[in-house]
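Listed below are the structures to be examined.
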Structure P
Amino acid sequence: MTAGLRDEAGPATRSDAPAPCVSLSGVSKSFSGVEVLRGVSIDFMPGEIHGLIGENGAGKSTVGKIVGGYYSRTTGDLIVFGDTVAQWDPPLALARGVAMMHQELQLVPALSVAENVFLGIEHSRAGFLVGDEERRLAEIAAFAGFDLDPAASAGSLSIADQQKVEIMRALAREARVIVMDEPTSSLTHDEAERLHGVMRKLRDRGCTVIYVSHFLDHVLDVCDTVTVMRDGAVIRTSPTAAETKASLIAAMIGRPAADVAYPPLPPEPDRSGTPLLSVRGLATATGVRGADIDLWPGEIVGLVGLVGSGRTEIARAIFGADPSVAGKVAIAGEGYELRSPRSSIERGLAMVPEDRRKQGLVLTQTVRPNMTLPHLSAFARFGLVATARERGEARRLIDYFGVQPGHVDGAVATYSGGNQQKVVMGKWILGEPRLVILDEPSRGVDVGARRRIHEFIGETARRGAAILLISSEIEEVMGLAHRAYTVSGGRVTGAFVPAATTVDEVIWRLFHEQGVDKAGATA
């Protein structure tokens, strides 16, 4: 049997195991007096993949963290394998066979892949470590279909590979119930399919998988049951076979699915003058090997590539987060050589990074300072911050983006991923930048928050700013951008107009550039 995966339960169905593994009964949860769950009751059955969906802020991740022991209940009962639990935390949950895989990665960057996977559950004999992690990891990796170097440090991996390590951590803990919070948000289509295969194997062994996801196609494909949440309450629980994507969206947001299409594209920009951004032959030590990009005021331009293509590295080099070793960058025709994040902000550039928690937010601070931090000089006089004006600007941005909870001094660390992303967006619109670089702005974001972010992109372009959009979802670039560049191997390999190109053509081009035959490419 594969290491770390219990087999004693055997295949289970509701007819031979009718009692739930985990039940929430009338569970409510509040943070600083703000109620985020309201009387939630859900049964999670053995041998079931149970989807939890809803807009960011709906409460689905909070439910997962209560099951995993990371949050305590304010009211209500948590029943685990027939016992109503009073004290409940991650070690107790793990001891009872409940593990959680977080949306926001929980790895130790300095440790290796193997060390992260088995952290806290290392094998020992007579007080000494046995050191069999690599063998055990190989068995779990084979089960999951992942190919990672066990000795590689977690901090050196891409976000997608770090997410694979999180998945293997959950598998290594021999859990009978595994909570997976947005496990496919950084995975390619093929990697997500492999993960779904792992989930089905776990279900067939009698395990329960609680699958929190904003990818509705994934939920419909792999889940047996789905619970829809909205505003901290359960809307309904039903067999997935009885649902469609349209019915789920309507239940999540309370309006028909037709309302969530991409907003109208801003007018075509005037490209007769000097580009706002001009990049020629850009190269870095981080893997950029040749980037040529032009971007005009009022234009939305996408960077499209497979995972590891170098899109993020190009964006970071333009912004000055990574030094370049060759090439030129010009802003409005003026050469920009000694680039740094500080000088980029001074020149009217803004960058929303791929990892909002590690690079976009100060999690120990509230919403207000997170939004105003890069712009404190605008609120300061004689070295003192005009707090009333700062609070007023934060309030305006909270209302503009619809941040929930809508508190100026809300604890941003407790906010959902989509609402954290809105806070990061607010930080940059406050400075009215002329060039905004958006790296995966919709990663881990639900339908409603995604629409508001898409509206922000169009509104920003309409006021004359330029947008450089990076997204792993090709359809997002196709729906939002005037033009797009393909990226492969750290190079900009071509350009296309989304309105005159199909998604299949773009996918074929991306795989073809990597030497993959068209017949083997998958969307």
Structure Q
Amino acid sequence: MKTLNCDICIAGGGTGGVAAALAALSSGMTVVMTEECDRLGGQLTSQAVPVDENPWIDATDTGCTARYRRFRENVRSYYRAYYPLTEKARADARLNPGQGNVSPLCAEPRVAERVLADSLSPYLVSGALRVLFRTVPASADVVDDRIRSARFDNEETGDSVEIVAAYYLDATELGDLLPAVGAEFVTGAESLRDTSEPHALPGRADPLDQQAFTWCFAFDYDPARSSVIDKPRSYDFWKGYRAPFWPDMMLSWTYPDPISLSPTRLPLFAGPSDAPLGNDLWHYRRALYRKNFADGFLPSDVVLANWPQNDYWLGPLVGVSPETKERNLKAARELSLSFLYWMQTEAPRHDGGTGYPGLALNGPSVGTSDGFAAMPYIRESRRIRADFTILEQQIGYEARKGLVGAESFPDSVGIGSYRIDLHPSTSGRTYIDITNWPFQIPLGALIPLRLENLIAAGKDIGTTHITNGCYRLHPVEWNVGEAAGLLAAHCITKRLSPRAVRSRSANLADFQALVDREGIPRSWPEDIRTVPRVQRDPLGM
């Protein structure tokens, strides 16, 4: 078995993993990164989810880290450099290539992937970074609560590699490094007895109560053609399926409003598809708006489907056998295929007809041959049992009982803002969508209870099932990963443990000064901190 040595091993090359790598590499560290997919970027790229952000990122100079802001501007610069934009679009400082409703920066996952690859390219050339694709955590050698080495397996070749590092960061989509190294973790939903959170389960905790995941896909529309796919094998099941908490059949334009749970109808088209904005699904996650580009360049807009109709909640991905996990992944993909087929053949049309046969999968925008995302969109991971666990009572509007603002964390290493947004779960619960305050990211949530050289760098930080609902979005996951990469590098340089950084005031002040210098805001301005997130993603994310 081959052995690789480095300063920092990052398991998972998603949004948090890339941010962690950039932070560690810029600090002079050597990094080996593993990734189960064939590309980096996670929800930004392989999962095909347009960035979902707070409303202040474009309007102010806060709301995200300097590196994340640079990534956003580089996406815009990519379009300006290589795409035939109209003069109006090119001059727009806040260019939104897709003009989608969900975000001020809706763009193709393929472009986000190229931008991230370019940012890492210098370190690949210098040898400071090595990336192992199709590679997943397998086991570890742990002595006296310290990981001495970890084994990773290549899922295509079956080959294994041993990685020896000073620090190990888990940025995998499901927290897969945690069981491999024997870390303590939580899955699913905690009980009211566990956390006292108002929205926790009233009975027992349920480790298999996990948020729905979604297999996204990209498509376009030409009414002059027919691109109807073969009828999916499970189409009849999905056409006839209706969850007890759903107001209509799964394959329909009607879904429950995430907050009120009242039936809400949102069709594919509510008006002209060429309109810059519109209250329909077509405009919701549009990744390319053809009128942003020269006449004739794009025959159609390109839209990403991450909607209520293709959320899969009939089985979880964590805490089940590999066979069950694989079966649930295939079923989620079949649901998305069935939804596409229904839209093509049986969906009620805006003009009174039936079906849109001109809808077609668009592979180039997501960088796949079939138009489906390379990986499913994962909302919930294993979560470390952390030095500090973030509770609803610390960030939730109602749970704060009249207090103004989220709780201030003295060990803050970042910020975020998004509603506590939980999608239907695998135990049969419907949406939980709660107003909360703009919040901070406490360092203690990145540090596991016992292991000394393991750091959480993604959705596996110390949240609960409830608070995961607002700590899982793109800019927050990026901030978590970036802080984790900086922490590991700082600990190596200063010869300190993460726990020693947090527990001693002088050490913490020293690290937070580094965080400040790196352009990571640790608190919100007062006029934003006291604004509850009543604004929301209309469909949930």
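Every read-out reported here was derived from the displayed coordinates using simple, explicitly stated rules and does not represent laboratory data. Keep in mind that this is a model prediction, so the values were computed, not measured. Cβ atoms are built from the backbone, for glycine too; each structure is taken alone.
Between P, Q, which one scores greatest on distance in nm of label points 7 Å out along Cα→Cβ at positions 204 and 436?
Going through P, Q one by one, distance in nm of label points 7 Å out along Cα→Cβ at positions 204 and 436 is largest in P.
Work out which structure the value 16 belongs to, where relative contact order in percent (Cα under 8 Å, 6 or more apart) was derived from one of P, Q. It would help to have the intermediate numbers written out before the result.
Working: P: 16; Q: 22.
The read-out was computed on structure P.
If you rank structures P, Q by distance in nm of label points 7 Å out along Cα→Cβ at positions 196 and 220, which sits at the top with the largest value?
Top value of distance in nm of label points 7 Å out along Cα→Cβ at positions 196 and 220 goes to structure Q.
Quick check: 0.05 is what I get for FRET efficiency 1/(1 + (r/R0)^6) of positions 284 and 508 (r between Cβ atoms, R0 = 25 Å, to 0.05), calculated from one of P, Q. Which structure matches?
Q
Suppose you compute distance in nm of label points 7 Å out along Cα→Cβ at positions 164 and 388 for every structure in P, Q: which one lands on 3.5?
Q
When you work out distance in nm of label points 7 Å out along Cα→Cβ at positions 140 and 212 for each of the structures P, Q, which one comes out largest?
That would be structure Q.
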